[in-house]
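Any read-out appearing in this document is the output of simple, stated calculations on the displayed coordinates, not a laboratory observation. The structure presented is a predicted model; accordingly, all values stated were derived computationally and were not measured. Cβ atoms are built from the backbone, for glycine too; each structure is taken alone.
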Structure 1
Amino acid sequence: MRPRTRKVDVRAFDPESGRWVGCNGGGSVDRDELTVSTYNVWFDSKCADLRFRHIAELLSRDSPDVMVFQEVTAEALKVFLAQRWIRDDYACAAVVDDEVGKYGMLLLSRLPIRRVVYTRLPTKADRGLLRAEFMINGGTTAVCSVHLDSGKRSRWIRGWQLRAVFRALRDVENALIMGDFNMRDDENERIAEPYRDVWPTLRPDDDGFTEDTSINLMRYDMKDKHRHVRFDRVLLKGRDWVPEDIELLGTEPISKKHPRIFPSDHFGLRCRIRRGKAGSGVTARVDARRPRPPSARAR
């Protein structure tokens, strides 16, 4: 039986071999701000290749430092890891295997990654927590992708899962938890200090629905009923980082030719956080310090 928590390999693209290969753990970097994103890409086969490519194109327009994805299938992973801009600038860590089924996860980062682990949560549906650790401004920041159980009847399971997530991060001073929480508004009291829910913190007068059938006609066509919920969230813990802005991604059809096809049944989120403490020196360029495969470093 596999352990509850297991290590996940970090890989970088090696242009010499044309493969994603293992790379050494990263060192420390200095940053005055970070941009992150989360996207549940929807595992359904409906126009899957077109949708995944469109999500990649959306993110390439203003590429975040760290990106996390949920419901990543083998097909979705292949599309994302084939993108030139991702191969050039990012390291990856993915859990896409029989243990997670259609609920795979992917993390992409152009910051050096120290380590990545995957924790299987108490679940009825193969849900888990993908956690990466970074050394930034002399301290550890964890960036996590999470996917909690869905459905109103799974409210109690989500509470159990969320406690497990918070427990896994209890010794980490600074953390970002991003992903599909599947939480209704009446579950919001479960998010309390030291965590901040970034959307209502920055945009208290904006609903921020990430499933919105008034906009996403593809989502409406699936169930033939309306739903407006804020399932996808970004939670921030710690004093070293302050939320600066947050926005929805993928709120338009993928093309005029496909007016009822959206990138996913969920909208994504892009968030920017800034350094909360007074720092010294100039913000470092991180892309040049990304972990490289051995053959790339040798050149």
Structure 2
Amino acid sequence: MSSVSSSPSPTPPSSIALSGTLPTIDTVLLNTMSETITHIVLFKYKNDISWSDFEAHFASFMALKTKSLHPVTGAPLIKSLKAGKNRSWESFNKGMTHGFVLEFASQEDLDYYLTTESVHLQFSRDAKPLIEDSVVVDIKDGVLFGAPAEHPNLKVPGTRKGTCHCQGVKWTAKLDKAEHVLCHCSTCQKLGGGPYSCNQIIPREELSIVAGQENVGVYKYKGASGKFVSCYFCKTCTSHIYHHQDVMPEKVIVRTLLLDGGEKMPATGEIFAEGKLGWVQEIKNSLGN
């Protein structure tokens, strides 16, 4: 986009970074007017990928420009799409071999493309077995400061962000009420190394891992029902994220203390109270038992 003013050029980015000089009004107006988001995707493919699989994958990616459509207007979500193999002689590619550069008219369009649009979601599922590693960067031209875009899940009322201790895994969970249910069972005591765990049971679809899925491990054991319980945790710092029980397949048990604001949530109930340690009297008093 061309400049909207004939006044002097904006201060170079290097000067802003070093001197703290504020951008000129030209820069502010230009960035406000342009909502275009550039979505940059870099892939490192697995060594055993066949040429036919790669061709089909590449063709499917390029076809998204015409097949990935806006839910209301029916127009293509992707304004432009460029792709190709890395040909740089510099040794800074970190193993990434191919790049894709997509433009979207707004953050809302990109969010829909990433989380809901069915053609892209199917493409992602098909591509996963072919890709060893990837890098994704979203930029808004000329915007050098400010917070990152908010995950779409966090725009849903009651949804909270969760992080493990090392920040390697991030997730969202939707709670109808911001509260803890305390579990005093011996399994929670053994797994957590504490007198109880803080939890809520929520529908499975209302918990989403939004970053670090590759760093999520699972430990399985047989519960009292005789069916398996899967405990999902960060492989690096071992923070427990959630549990899934085969006995209730449509639900998950999320660790509420790891959610934003968890330290301020009240404890409003408890289960397996027979396993409560004798000295945990303050919990009994706070629950009015």
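Tabulated results
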read-out: Highest-scoring label, criterion being distance in nm of label points 7 Å out along Cα→Cβ at positions 202 and 234, among 1, 2; value: 2
read-out: For FRET efficiency 1/(1 + (r/R0)^6) of positions 50 and 170 (r between Cβ atoms, R0 = 41 Å, to 0.05) computed as 0.75, the structure of 1, 2 it came from; value: 2
read-out: Ranking 1, 2 by FRET efficiency 1/(1 + (r/R0)^6) of positions 58 and 194 (r between Cβ atoms, R0 = 41 Å, to 0.05), the structure that comes out highest; value: 1
read-out: Read-out Rg and Dmax of the Cα atoms in Å, for residues 42-105 alone, computed value 11.5, 33, structure in 1, 2; value: 1
read-out: Given 23 for relative contact order in percent (Cα under 8 Å, 6 or more apart), calculated: source structure among 1, 2; value: 1
read-out: For 11.3 (mean projected area of the Cα convex hull in nm², for residues 98-257 alone, calculated) the corresponding structure among 1, 2; value: 1
read-out: Among 1, 2, which structure scores highest (criterion: mean projected area of the Cα convex hull in nm²); value: 2
